[in-house]
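Nothing in this text is a laboratory measurement; each read-out follows from the coordinates by a stated rule. In this text the structure is predicted, and so the values were computed from the model without any measurement. Cβ atoms are built from the backbone, for glycine too; each structure is taken alone.
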Structure 1
Amino acid sequence: MSRPFPLLPSLSGLLLLLLSVAVLTLVIERTRFWIHWWRRRQARSRTWRQRITAGTDSGSLDESLEDWELAMGYGEPLLQGAALLAPLLGLIGTVTGLMGVLAQLGPRLELPPGASLATYGQVLLSTAAGLVVSLVASAGLLTNQGLRHWQINQLRRERRRPVETVE
């Protein structure tokens, strides 16, 4: 007997696979960004402090902060969307898989001779995969947002500190 809606489980699985690749790629990119950011923190801090001490106009400092914040927040919308969409794609795969299982069981909902119920449990794999992708996306998003807020607040605090004069 053919499965109802045969394209939906494979389509949701394909979309989930593509989403997981995008999430993993972005999480790796964000990790590389923050490692690079930390390695250059002393030079950046020294340059930032010199610009403040030199009396660089406020607009130029604001633009620098905005540029840094944009660089730090890169990819956050995709991670946020993935955290929301991945479990839904997994559920679509599970629901359509269950529809196929119910169609195979027939009107009396009996297992075919020699069939094991354990093999039908595989329809739940797409939900598990969706939850894992969502977990990775959420962890990457929250980590990136936390680091971004922390660093921008440190830069703003440094900017508000009184300028030390050398006599």
Structure 2
Amino acid sequence: MTIERTDPPLVADEASMLVAFLDYHRDTLRMKADGLTADQLRQTLPPSTLTLGGLLKHVALNEASWFGRVLHGRAMGEPWDSADWDADPDWEMHSASDDSPEELRRLMDDAVAQARRDINEALSLGGLDQLSVMPSRRGDGQFTLRWILLHMIEEYARHNGHADLIRESVDGATGE
């Protein structure tokens, strides 16, 4: 499968622009993992233990956490709810090596689809200023949807840089 990525618009309202940039970065990570086998998705770039499969599962977790749990106060569902986070705080990164490429892609795609619904619901309720159900653990208030979108853009952008390096070490593929 070839991933199609759409450049964000040059002119749009703020909400559309933020969602478009988030989608752009989502698709960038999908591109970095596209066409790889299970063994390739498990490959590391020493000394790091980070893998492309781990990144796919990590962003799926973040989508479910930020847009579902934090923004709307919903349970994240499986596989997140039954993971032993106390035994392994990076469970999603480590357990990804046990998942097939199809399962990893499905986890991310399902999480993104639900996040889109969560974003649309928040936009209809209060726009970009819609407050999260859960407060910041720093104790300084709730997050706005705007803050969560910007945080997720940053999260993907940072991990896309990691993905560039890992993908190049896997098969030499470079580029955006």
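One of 1, 2 was used to compute distance in nm of label points 7 Å out along Cα→Cβ at positions 27 and 147, and the answer was 3.0. Which one was it?
Values: 1: 1.3; 2: 3.0.
Going label by label, the one that fits is 2.
Taking helix-only ellipticity at 222 nm (-39500 (n - 2.57) for each DSSP H run of 4 or more, over all residues; to 500) from the coordinates of each of 1, 2, which one would give -18000?
Working: 1: -27500; 2: -18000.
For helix-only ellipticity at 222 nm (-39500 (n - 2.57) for each DSSP H run of 4 or more, over all residues; to 500), the value -18000 is produced by structure 2.
Using the calculated result 40 for relative contact order in percent (Cα under 8 Å, 6 or more apart), pick out the matching structure from 1, 2. Present the calculation step by step, with values, prior to reporting the outcome.
On the way: 1: 40; 2: 28.
The read-out was computed on structure 1.
For structures 1, 2, calculate mean count of other Cβ atoms within 10 Å over residues 67-74 and state which one comes out highest.
Top value of mean count of other Cβ atoms within 10 Å over residues 67-74 goes to structure 2.
Could you tell me which structure in 1, 2 was used to calculate P(r) over Cα pairs in 10 Å bins from 0, in percent as 10, 37, 35, 17, 2?
2
Hey, distance in nm of label points 7 Å out along Cα→Cβ at positions 59 and 99 derived from one of 1, 2 reads 1.2; which structure?
2
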